[in-house]
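Engineer: Once you scroll down, you'll see the structures, which are given as structure tokens.
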Structure 1
């Protein structure tokens with residue numbers, strides 16, 4: 001039976017790379033999280049964004065140090081000495097509150113939206129996805145196409161200039177850096193094993209909602225304009241507000257109810 005406002009009061013956690021993105025400042029202000037958060041809040045969802053930690057009741061400052069994590073992490077050392085061991089121990093303790101808060105947000109959410117480009121290293125994202133799936137929660141995973149047009153253009157330019165030394169250095173760079181294209185956005189096999197087929201998307205579908213939300217054009221739009229997603233996430237979320245999606249049962253060869261989607265109605269219900 002169709003029902004509207006399924007997302008009203010639903011709790012959603014936004015999981016994805018933070019530490020190894022090109023610019024943490026830009027990622028915090030203008031990333032995919034900003035748009036997805038705004039989109040979900042339109043439907044009344046409660047969105048947990050790790051860039052903006054929730055207030056911890058009675059412990060308002062708990063985990064606030066994360067703002068300075070990049071600077072703090074630069075203190076890390078592998079020095080085999082009493083001083084080196086002390087520094088490592090202090091840093092391990094320093095980051096514990098942030099990890100604790102993120103895990104708690106995963107625990108209390110109803111489902112995750114995870115952005116998993118295959119060219120960005122992110123340990124926390126993997127941890128959060130596995131944690132959610134162990135609790136049988138849906139993880140809607142976006143794996144976008146990965147291309148390097150600037151790299152290709154540079155190679156063509158160097159070939160035209162017949163700069164053999166620069167071409168050798170470019171090939172060396174490709175071997176040293178994670179510059180492996182993934183034009184179809186194929187997810188890691190580990191994710192394929194963790195989730196069912198309905199949870200994978202190759203983009204967000206920003207163009208479908210850009211005028212409605214008055215989003216300022218950014219690189220996010222350029223990437224999807226270059227290769228429009230075949231299965232965008234945002235229309236899926238819009239439909240989710242009306243109907244809980246079924247899953248395909250390969251044994252029965254039909255769609256069946258999906259017990260992953262246990263979104264509890266907000267509020268406490270006393271027995272009659």
Structure 2
């Protein structure tokens with residue numbers, strides 16, 4: 001498949017944001033991307049016309065109940081079969097920030113044995129409590145399963161912004177050891193919070209900005225085609241989006257976020 005033939009759907013509902021930035025990032029790389037309200041997808045029944053699906057950031061439906069919970073239950077009820085087909089056919093699904101929360105609430109992540117009926121993890125209230133908006137560092141822990149990091153060498157440190165109140169990745173206490181072992185054994189652990197030198201946060205704030213278990217910032221499913229992360233790659237796509245661009249004399253044209261989207265496109269051009 002050529003880049004100009006790739007069609008990506010960026011879903012939208014009340015409260016989502018950064019959908020336009022996500023669309024622009026993909027278009028910058030030469031693929032077709034459009035922002036579509038989920039009601040239109042349900043009405044036209046055309047989700048499977050797309051090669052990839054993205055749940056953007058924001059506060060879907062006001063994040064009432066829990067972040068991402070309402071949208072997750074709604075989309076499983078309305079588009080559950082289409083999502084199962086996406087996963088079965090290994091079409092990529094990306095969840096950014098609120099989108100990550102949706103994928104976890106919908107049972108698509110971690111997806112140890114496919115889509116689960118009940119959430120196997122949660123993205124809980126930040127610790128310390130409060131909305132946290134800052135640039136952070138994350139390290140790529142994946143050995144190659146996650147198709148969204150194939151352009152990123154293992155151990156590479158990336159810089160991206162976070163902006164959330166509920167980003168603390170957790171497992172049930174009695175499942176922590178078992179599920180963390182599964183993440184490593186299945187190569188589903190993708191990003192961990194670290195400092196600029198790649199040293200893990202070990203839970204320390206603000207290097208770990210939300211108190212996530214094991215400094216987890218992003219995971220993928222067992223096939224590597226469903227991926228969620230709390231940082232925003234679309235907000236770290238261009239050089240001028242970086243917070244210190246006016247102080248640095250030399251800076252690459254693109255930021256680290258571009259690597260996420262490039263990896264997605266590379267997968268689609270080679271697989272289909």
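Engineer: Of the structures labelled 1, 2, one was used to calculate relative contact order in percent (Cα under 8 Å, 6 or more apart), giving 23. Name it. It would help to have the intermediate numbers written out before the result.
Structural biologist: Working: 1: 23; 2: 19.
The value was obtained from structure 1.
Engineer: Comparing structures 1, 2 by Kirkwood radius over Cα pairs in Å, which one has the largest value?
Structural biologist: Working: 1: 21.2; 2: 18.3.
Largest value of Kirkwood radius over Cα pairs in Å: 1.
Engineer: Separate question: Which structure, out of 1, 2, was semi-axes √(5λ) of the Cα gyration tensor in Å, for residues 101-188 alone calculated from, if the result is 39, 12, 8? Walk me through the numbers before you get to the answer.
Structural biologist: Details: 1: 39, 12, 8; 2: 21, 20, 12.
Source structure for this number: 1.
Engineer: Right, next: Of structures 1, 2, which gives 2.2 when distance in nm of label points 7 Å out along Cα→Cβ at positions 141 and 173 is computed from the coordinates?
Structural biologist: The correct label is 2.
Engineer: Additional query: Tell me which structure, out of 1, 2, gives -8000 once helix-only ellipticity at 222 nm (-39500 (n - 2.57) for each DSSP H run of 4 or more, over all residues; to 500) is calculated.
Structural biologist: Numbers: 1: -12500; 2: -8000.
The correct label is 2.
Only the coordinates and a few stated rules stand behind these numbers; no lab work does. Source: prediction; values computed, not measured. Cβ atoms are built from the backbone, for glycine too; each structure is taken alone.
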